[in-house]
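Computed from the coordinates by the stated procedures, all read-outs in this text should not be read as laboratory data. Only a predicted model underlies this, so the values are computations on that prediction, with no experimental measurement involved. Cβ atoms are built from the backbone, for glycine too; each structure is taken alone.
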Structure P
Amino acid sequence: MSIGLTYSLSGLAASQAKLNAAANNIANANTAEFKKTRVLAEEASAGGVVVTLDHVNTPGPLALRESEQGLREQELSNVDLGEELINVLISRQSFEANLSAIATQDETLGSLLDVLE
């Protein structure tokens, strides 16, 4: 496998991790006290991308909720839906860029093999 293909595949995996985290955060946006997950992507020493998950422990906003004891304050989720939408769009663009790189590598390799025949 070519090194460029390896890099593109690691980029696809990083995009998938970012999309999965955004989907989980969006699904739990209305869950009280839920803490969002952030994906950190860093360059690997051998090339490509290494992904780490970071749980963001900043408190969410407080809201008054009805309970059996009457009104009480409850911490809401710290998920910002606007931020998550942007993360989804960035993931999509990253998928497209990496797929384009894979297609270009495939085309180049095919041309090289045609020349060698």
Structure Q
Amino acid sequence: MRLNYLEFDYSEDADGVGTFDALAATAPAHNAAVLAEVASVLAWAHNAFEAQRAPLDEDGEWDYDLQAWREFSAVDVLHFDDHSGELSVQPQAAGTARHTVSLSVTGTPGFCAAFRERFYAS
């Protein structure tokens, strides 16, 4: 399956436990597509490794952490008055929200191999 928004980075500990981390920050118009990709990744994991989701230190095969937030940016217009030597600040209204989604999927070597095969992660 090709993912357009989630690009996973992979890391592995000394015991072979792997973690796939993805972070997607988009304009509101793309948020639904990002969330659909997250849902497809988690649906695949739940279906392919049914009833095996649990923390790995509790004998789970895989687990995940999912977070999301919205960020608003506001520009401040600065003006330096060369006669008085003073700086004035004119706060502007906040701009459009940027939606950020963070997904970390951790698994055993078998889970990670299947994840790579399904999502072409490196």
Structure R
Amino acid sequence: MQFKISESQLQILIFDWCHVNRYRYPELELLFHIPNGGYRNIATAKRLKAEGVKSGVPDLLLPIARGGYHGLFLEVKTKGGVVSNNQKLWLNTLSEQGYLTSVAYSFDEAIGVIKKYLEEK
């Protein structure tokens, strides 16, 4: 039986994996979530927008240079999730600026992207 998890739960699993594997990949300590999504009340949403929150920014950033890239931006989606036009624009623009960008639709896919990136020479 399969069950559907939220993007939030998927990201928590990714960071749990990072915590367990931080000795193998010490760079994982620098991976962080960019909290642009989620429900906010109107006052909080307005304040965050004034502080610079921007729609479409990918969920995770690993600011480690590897394989000729400045870092890795990762958008996390659950199975069947849709990448918005704003997200596509951000991913394309960041790619043009020298970052590896990727969209992962499962835990295994996200971990695979992270591991492959970290193992680049």
| At a computed 32 (relative contact order in percent (Cα under 8 Å, 6 or more apart)), which of P, Q, R | P
| said: One of P, Q, R was used to compute Cα extents along the principal axes in Å, and the result was 81, 24, 18. Which label is that? | reply: P
| message | By the measure distance in nm of label points 7 Å out along Cα→Cβ at positions 36 and 52, tell me the structure among P, Q, R with the highest figure. | response | Q
| message | Matching task: -19000 is the computed value of helix-only ellipticity at 222 nm (-39500 (n - 2.57) for each DSSP H run of 4 or more, over all residues; to 500). Pick the structure from P, Q, R. | response | P
| If distance in nm of label points 7 Å out along Cα→Cβ at positions 4 and 28 comes out at 4.0 when worked out from the coordinates, which of P, Q, R was used? | P
